[in-house]
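The structures come next, written out as structure tokens.
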Structure 1
Amino acid sequence: MVPSAAMSVLDVGCSSGALGASLKNGCPGRTVIGIERDAAFAALARRQLDDVICADLNQIDWSDAMMDRLFDCIIFADVLEHLMDPGRQLREAKRFLRSGGCIVISLPNIRHASALFAIFLKGTFPRRDRGIFDRTHLHWFTINDAKALVAEAGMCVEHVSCALRLGDEGGGIMNRLADKALGPIQGFFPIREFLTYQFCLRAVAS
């Protein structure tokens, strides 16, 4: 989802820097800056990235943090659902995109079959340590909700990719078979809406 021509990347919520390091290794000369709230993770990320800003995204002053930096691509990988005002953070980030740049967003899909099973059949809204029902989530998104969030930030979605999963647990032969068999038709409505566990959007200025 990150364009090969994107030579300056901002990884928002970069954790230990693994994603950014992969992006740097895949494209020599690429610069990756991270933002991370957790000081221990930020210290790890600094070993792999070009710079890391240790800041809470719910309180960050984007102008002070970014100064005169501009980016070809800004990544929010499993971040927006944890923020108090995800729309505001998208709008702020957009200010630091170069002309023709993009924002890449990944979010869990609350419309996944496992959520329907838990809520409508079992009658409970679980709270778990990770996944769709991660107890630290403040917001939940369907694919349409994510597209609306992007539109409200003055951007439009140019590409969508779906990570398919049959249940709430990752891995396993059945998930691998489903991804291989259904991946080519992931845009088909029932698959896109109910078997997409996580979706990834690439958005550009509208």
Structure 2
Amino acid sequence: MIVYGSSLSPFVRKTLAFIAEKGLTTERKPLPPNDPFPEFRACSPLGKIPGFEDRGFRISDSSAICHYLERKYPTPALFPASPEDFARTIWYEEFADTSLVSAAGAVFFNLVVKRMMQLGEPDMVAVETALKDGLPKLFNYLEGQIAGPDLVGDALTLADIAVASPFVNLKLAGHPLDATRWPKLSAYLEPILARPSFVNAKD
């Protein structure tokens, strides 16, 4: 089993954490998006990360990878059994992968990626817009949804892994969640991000 892509990507981090929570091991090949490495491009023809290979089966996209792994390695289950909870898990994953990653990405790309790759000056207007407008709305929504240690049901699911992943990027960018403003969300995230599956998801 091989995962291609840098864990600085929340999608790669989500995939690595999911694999670890399954009790599986994987070879990791940290690569940036659009890397020309042939084995990676065989997995990801569009050059997006993560790329993934499992005994000759190749696929890209973190959601597709996680769904595949759940079907092939069903224990321990990281998707709930009931149709309602399954649907809610898919919703939270989609919320994280689109809205949350997009808003957090504006901060991370400008404050970390641009400097790391020498891509010019950060767009501080985009950063401030995300921090003052985009992200607070999303945090307020999550603050109102949290009713326990897990978003869905009574165990860790893909919903928790997907939602927690972008918060690592915000911390790396110097803008961790304000625990005084969003105490429930902060208390929810802390034990998830302290799990070995997240701690060890580093290049």
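Observations on the structure shown:
- Here the criterion is distance in nm of label points 7 Å out along Cα→Cβ at positions 2 and 130, and among 1, 2 the highest value is seen for 2.
- When distance in nm of label points 7 Å out along Cα→Cβ at positions 138 and 162 is computed for each of 1, 2, the largest belongs to: 1
- Here FRET efficiency 1/(1 + (r/R0)^6) of positions 58 and 178 (r between Cβ atoms, R0 = 41 Å, to 0.05) was derived from just one of the structures 1, 2, and that gives 0.70; the source is 1.
- Comparing relative contact order in percent (Cα under 8 Å, 6 or more apart) across structures 1, 2, the highest figure is found for 2.
- Ranking 1, 2 by FRET efficiency 1/(1 + (r/R0)^6) of positions 154 and 194 (r between Cβ atoms, R0 = 25 Å, to 0.05), the structure that comes out highest: 2
- Source structure (of 1, 2) for helix-only ellipticity at 222 nm (-39500 (n - 2.57) for each DSSP H run of 4 or more, over all residues; to 500), computed value -14000: 2
- Structure (1, 2) behind the derived value 10.0 of mean count of other Cβ atoms within 10 Å over residues 114-121: 2
- With Cα extents along the principal axes in Å, for residues 50-121 alone derived as 47, 33, 16, matching label from 1, 2: 2
- Of the structures 1, 2, the one that 132 was derived from, the read-out being volume of the Cα convex hull per residue in Å³: 1
Read-outs throughout are calculated quantities, based only on the coordinates presented, and are distinct from any laboratory measurement. Worth saying up front: this structure is predicted, and the values here are computed from it rather than measured. Cβ atoms are built from the backbone, for glycine too; each structure is taken alone.
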